[in-house]
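None of the figures in this text is laboratory data; all of them are computed from the coordinates on show. Quantities reported herein were computed from a predicted structural model and do not represent experimental measurements. Cβ atoms are built from the backbone, for glycine too; each structure is taken alone.
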Structure I
Amino acid sequence: MPIPKTSDAELIDYLRSLGLCEGHHVLVHSRLLSLGVLERGVASVFDALVAAVGDTGTVCVPAFNLYMPEGFVFDPASTPPQGMGSLTNFVWDRGGWTRSACPINSHLCIGAKAHLMNDVSGTVSLGEGCDFQQFLDHGFHLLMLGLTYNEGASYMHYVEYCARSPYRTTLQLPRKRRDADGVVRDVWVDYYGRPSADMDDNNRRRAYLENYNAVEKVLTDRKLLTRRDCAFGYSTYAAIRTVHDTAMEMLREDPYAMVLENREEP
């Protein structure tokens, strides 16, 4: 069976059918293989996103560096994102972006509100003043392009911080960062993550597994997001404020609403 092809025109129509429009500010998580064969590869996706939101909109992609060796110096201007996929790599290579200074959960942004990344201190990965709070406070949308919430909605970790989810805890992680003045500084980054014991034995001892698709299901059932099928799977689009408020409501009713017990735990 041949792999479906998606032309540039079809891709723009697809994004507009999801709800992207002029002036939207969009945080994009993506699996481009889900879209089939693209006319110009990753460039087709980037150009379609920029065309959809126009000059008054913004496109942001994750640029995380989660697992760097001890003593590594993070430089927002020159440290490539780690394992973030083809769209992030394309944006990085293209240039013209603004990147937040967080050594762990940074983002690359292009467009009208890219300057918001300059307002991030870079010492908070998940907590007050982090990138994700900027997306919430400034009316961004969340585009899951060809993947589910379980597979890529890192924003949900910020929701877990806001709800003080009991299966995560406040951590301070040491990092080295080269700032704009060229000076390398030791910084402590606030993080809200799994307890250290969860990381033992190659993560097999985790008490709980992420189930962010539970939030996606509630949003779908309430018709609070747009969902469109693609060549392999589907994409969804929703206002981050709507995603956030829905998830917080779920966690107020059940603090464990976004996880499942790990029944394979030794």
Structure II
Amino acid sequence: MRAARSALPTTLDEFIKWYRAAGELRVFWLKPVRSIEVINSSSTSYAISATWVVRGRLRRAVISVSRSFAEALDLVRGRDVAIVLTPEGDPTVDYSLVSAEGILYFWDLSRLSLLKPNEDVVVRAFSSWGDSLAGDIAAVHRSSWGFYVPPRRGVHVVLVAYLSGQPVGAAYLNTANFNIDYGVHCARRYWRMRFGTRVLKEIVDLARGFGARYVSVVRVFRRVKGSGSDRRAVAFYRANKPRYTLRVFRVGGG
């Protein structure tokens, strides 16, 4: 009988390293971490207890990664903050228990199947930037999702796509865990033109140059089961065929 594949491409130690580096995203399941303790580990699932630093206070969360929502619940029941990661399409998800939802996708760099990118844009990578470049990124962000999140120096490599000298796409590669922090963004008027795919391809090439085995992306839904904008983002990422596709749930109020 074929062994069940793990829900993630990482070992437990690699996931902990990834999780620590993702803490500055400060979303419902990722916060700056004071400490992490392993509470369960097997060949297909694991669970960690993370002590978060939230507005100067410590909070304890349990994050369970499993092949099924039902199995993961056994490890998070009764916890102050309970987070479950399970593959998309898991039929055991009980949405009556879910108070927040998002995605975590991984591309395996040895098994890529991206869409054909638009070659009309020029994509440039920056490890340092000034006000002018920040303005270019801000313009893309505000057109794409309505607000601007600046990159972090010493952590992010910034990629910006230009069409005829105008910024039309942007993304940040976190060099500590190879996550695309805050996602891939394109100015609204250029949606569905494969500019985002071109940015994604350049991110993949850049990460490979750093020795990465995979690239990830996180998105938090505006509401449980997702809004229209969430579904568009998910459709873009899934069209570019990530190898591992997980849903992330907060169980209970948190």
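Could you figure out which one of I, II the value 20 for relative contact order in percent (Cα under 8 Å, 6 or more apart) was computed from?
Numbers: I: 20; II: 24.
For relative contact order in percent (Cα under 8 Å, 6 or more apart), the value 20 is produced by structure I.
Which structure, out of I, II, was Rg and Dmax of the Cα atoms in Å, for residues 53-116 alone calculated from, if the result is 15.2, 47?
Values: I: 11.9, 41; II: 15.2, 47.
Clearly, the read-out refers to II.
Assign the value 2.6, calculated as distance in nm of label points 7 Å out along Cα→Cβ at positions 61 and 109, to the correct structure from I, II.
Numbers: I: 1.7; II: 2.6.
Working through the options, I get structure II.
Given a value of -0.51, -1.01, -1.04 for log10 I(q)/I(0) by the Debye sum over Cα atoms at q = 0.16, 0.27, 0.29 Å⁻¹, for residues 133-172 alone, calculated from one of I, II, which structure does it belong to?
Working: I: -0.51, -1.01, -1.04; II: -0.35, -0.92, -1.02.
Considering all the candidates, the number was obtained from I.
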